[in-house]
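Below: a set of structures, written as structure tokens.
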Structure 1
Amino acid sequence: MNTPNLSIRQGRLYILDMGLRDYPELSGRILTCFPDGSGLETLISSLKNMPDGIAIDSQREHIYWIDAGVGAENDGSIHRCSLTGQDDVTIVPVGITHTPKQMVIAGASEKMYWSDREGMQVMRSDLDGTKIEILVRTGRTAEDKGNAENWCVGIAVDEEKGLMYWTQKGPSKAGKGRIFRARTTMPEGETPDNRGDIEVLFDMLPEPIDLELDTKRQILYWTDRGEVPFSNSVNRTNLEWKNENGGLKREILVRKLHEGIGIALDLENERMFFGDLMGSIYSANLDGTNKACILEDMGDVTGIAYLSTENLF
């Protein structure tokens with residue numbers, strides 16, 4: 001393991017590679033680099049169970065990541081290590097969450113949230129993996145699990161407003177993806193299966209995947225796969241602006257990705273980072289201009305997280 005030089009205050013990107021290039025031998029990695037792609041280092045290698053979601057707890061100086069496992073098996077897990085890749089521990093073991101995907105750290109409440117794809121759930125726990133809760137459940141049966149419209153993938157949380165957002169991607173290239181919103185607290189007398197506070201913000205999207213939220217401006221960003229020309233893209237919506245029909249407006253910022261997936265915002269510098277499964281990492285302004293490929297042929301990129309300069313030690 002190499003230890004990166006974190007003393008240069010440029011911010012850091014943290015990247016997951018599923019490690020499929022030598023399939024069936026898997027060798028996933030956690031990588032880190034500066035925002036221009038320089039200083040690339042491997043923090044952890046030889047991850048064998050499909051790493052997918054990643055998040056940074058800057059206050060406690062931890063990296064959290066998800067091993068999604070194999071979709072047909074109930075073998076997902078969640079792990080944590082230091083910002084230098086040391087002291088890695090399993091905090092949610094296999095058998096508790098089926099196929100966890102994107103995750104987010106809610107630092108003020110000391111919670112982590114994640115979406116569980118074939119588990120058809122939105123889940124939450126304390127940062128040490130205890131006090132696990134199911135917040136939303138979209139299905140229970142084998143038939144439900146076979147319907148990708150029930151699969152929860154992306155997740156974002158607004159702690160101040162007490163709201164969570166998630167994607168249900170739908171079947172591949174089917175145009176049945178949706179984005180939802182609900183309170184982070186369960187309505188009294190309700191259960192994860194029958195919550196009455198769930199709102200559908202978008203439906204009939206190509207295939208929405210990962211989410212990021214600018215809580216100050218109330219702008220929600222997401223990556224999308226789906227079918228061209230209106231997908232394999234980065235998108236956003238202003239949550240406080242409604243169109244003439246009372247709905248939210250989708251703005252396509254970037255097109256022509258190769259199976260778009262992870263996304264991270266650098267609000268300090270008015271830019272974003274995103275990737276695709278073909279192994280490229282890109283940067284762009286928040287409005288999608290000045291798109292640049294900062295890394296390519298990185299394997300099978302899934303999750304991306306960003307640690308800003310103000311949070312570097």
Structure 2
Amino acid sequence: MDDLILDEFDAAQLIPGFSAPTLPGERPDPATLEAAERNTRHWTSRRSGAFVPGTDVHRDETCRMFRETFNPYRPSVLEWPKLDAAVLKRITDLPIWDIAVQTEGRARLRMAAYAASLGAGPMRDALALNAWEENRHKEVLSRMVAAYGIALASEPPYIYPKDAEWAYLVTGYSECVDSFFAFGLFEVARRSGLFPPELIDTFEPVMQEECRHILLFANWVAWHRARLAWWRRIRFELKVAAVWAFLVWERIGLARTMDAEGNEHRHDNNFTMNGAQQVTDVDISVPELMRLCLAENDRRFSGYDSRLLRPETMPRLVRFALRFVREKKR
């Protein structure tokens with residue numbers, strides 16, 4: 001499959017034995033929506049004792065969490081509120097839509113590719129569902145830009161990765177970085193009042209779903225790492241270090257992509273880190289934003305069993321940096 005190019009995503013085709021979840025045919029009633037929202041945010045295992053990384057218990061409870069917190073919302077019945085001209089322009093001017101749609105397009109394929117490389121079992125099933133949900137995120141974004149007439153560059157073809165593990169690591173760690181800042185920016189946008197509450201509410205399930213995705217990834221990394229023989233562990237750690245180096249390099253400057261017609265486009269890979277001024281008209285300092293990112297990160301993970309591991313790199317780096325930052329006097 002090294003040279004396979006996919007224009008349409010089909011998880012069932014890439015992952016034998018996977019069947020897509022059944023979704024409601026029409027918009028559920030408010031009580032059903034509220035129950036689904038509550039269910040996707042709170043989960044506690046019925047097992048007692050610690051979840052030791054590398055054990056079957058750790059694997060099974062991680063996968064059970066992901067399966068049991070699934071939110072059965074359907075993109076085709078999401079309601080996109082009507083926007084006045086000023087709000088529509090503000091949304092249209094955000095420099096994120098091309099890269100957001102294409103990022104989800106790559107993520108769904110990379111996760112499906114890694115899931116397909118695993119033997120049958122709960123971890124493959126969880127990662128297959130993760131890939132399916134990434135495809136749903138892409139559909140949500142596609143429907144939103146269509147609803148508001150946002151012009152997108154034509155998507156480049158999606159190429160099946162040659163190294164499925166590398167591709168999954170890049171996607172997983174990238175989501176850990178971007179989601180940390182996105183949680184804070186989403187809350188900034190909510191508080192600013194510049195965007196209709198209905199629009200914020202429509203995107204809320206997607207934001208919490210990203211939280212579940214990186215929770216699954218963090219526990220997969222710990223489980224996978226603990227199961228490796230020492231010589232394979234060294235190779236894995238070198239690969240992880242290379243992934244972080246690649247992500248740092250990727251975020252220096254602009255991302256360059258080619259559309260389906262061969263035209264080059266440049267996108268800001270760092271919007272989730274420096275986009276606060278575009279989602280609020282209130283001056284917010286970097287330290288304030290970082291503290292809000294930490295608070296929102298903690299809040300979104302707070303409902304899940306504390307024995308599951310959380311992504312820690314970005315929270316630790318930000319907490320360390322805040323020790324040396326002084327607030328400017330207003």
Structure 3
Amino acid sequence: MHADVVVIGAGQAGLSAAHHLQRAGADFVVLDADAAPGGAWQHRWDSLRLERANGIADLPGLPLTGDPEEKASVVLARYFAEYERHFALPVRRPVAVRRVTRTDDGFALGTTAGPWTARGLVNATGTWTRPFWPAYPGRETFGGQQLHAAQYPGAAAFAGQHVLVVGGGISALQLLLEIAEVTRTTWVTRRPPVWRSTDFDPDAGRAAVALVDERVRAGLPPGSVVSVTGLPVTPEVLRGRERGLLDPLPAFARMTPTGVAWDDPARSLDVDVVLWATGFRAALDHLAPLHLRAPGGGIAVEGTRVVGEPRLHLVGYGPSASTIGANRAGRTAVRELLTTLGTAAA
């Protein structure tokens with residue numbers, strides 16, 4: 001099977017790119033590994049309500065509607081499904097792309113639904129399928145429960161247990177405060193949290209995007225979002241401070257059968273559960289045969305275009321990882337890619 005352009009992934013970035021490809025009259029298809037519409041949002045924990053979901057933006061051409069008290073996973077899955085139907089987007093699922101290689105005139109894709117070929121690619125695979133688990137000495141000896149935030153079952157599952165939340169991002173903060181409503185918690189971060197006391201205005205947004213853009217242009221991994229945005233001081237945060245919940249301990253040196261331990265100063269802490277709210281990495285393993293990794297460990301990207309392969313654009317990566325950024329990146333990627341392929345864009 002063949003399409004001039006294959007979009008890999010049907011989350012925010014992939015659907016935005018598909019919208020602009022359709023407007024340009026391009027021959028394209030979207031291959032999505034999930035069994036149903038919704039991208040990564042459909043897998044978010046049940047307690048995350050729409051009003052607390054961070055940074056949701058409308059997809060181009062169709063506004064998002066929903067009760068703020070509804071589950072974000074339900075609202076966004078419904079919205080993405082409606083978007084695909086409304087614009088009659090050619091999404092095929094479940095089709096996972098396992099391997100991408102070069103051909104004389106484009107790419108060959110090995111997928112779970114058979115081979116595909118394409119002249120150009122828009123990769124929009126996000127990060128949800130690659131949760132990051134830090135390596136710590138003794139992690140395999142810990143006798144309690146370990147799980148990643150991607151597996152979060154809800155606070156009630158931890159009632160009566162001491163939960164250690166590891167991570168300094170917004171998800172770590174949200175889950176910590178939620179779990180603390182039902183049981184004892186301890187927070188651990190690699191560096192002291194940086195609190196954002198002012199609104200995240202357009203100037204701050206542009207500055208944050210510029211920092212991430214500088215990294216990916218240099219071929220470095222994008223880095224964490226919170227490292228450039230800071231943590232918002234919400235009413236929930238203020239209440240958490242009053243309760244003494246938000247004074248994190250520094251990163252521990254190792255894990256033990258009953259918890260974690262530090263070397264300087266020497267101390268240990270017994271816990272029942274370690275919740276790794278340590279973020280995600282870009283899901284790009286299928287692109288490994290293209291040998292795009294730079295010495296810095298990332299893929300060098302200018303805007304959305306891969307520096308070493310102009311027929312490949314990464315959307316939802318680096319500076320376009322936010323939902324607003326993904327929308328803009330979808331438009332830019334399509335315009336540049338179709339120009340490279342010699343096809344006029346709208």
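All of the numbers you see were taken from the coordinates with simple rules; none came from a lab. These figures come from a predicted structure and were not determined experimentally. Cβ atoms are built from the backbone, for glycine too; each structure is taken alone.
With Cα Rg over 2.2 N^0.38 Å computed over the structures 1, 2, 3, the top value is the one for 3, the highest of the group. When distance in nm of label points 7 Å out along Cα→Cβ at positions 23 and 231 is computed for each of 1, 2, 3, the one that comes out at 3.9 is 3.
Quick one: helix-only ellipticity at 222 nm (-39500 (n - 2.57) for each DSSP H run of 4 or more, over all residues; to 500) came out at -20000 when computed from one of 1, 2, 3, so which one is it?
Details: 1: 0; 2: -20000; 3: -7500.
Considering all the candidates, the number was obtained from 2.
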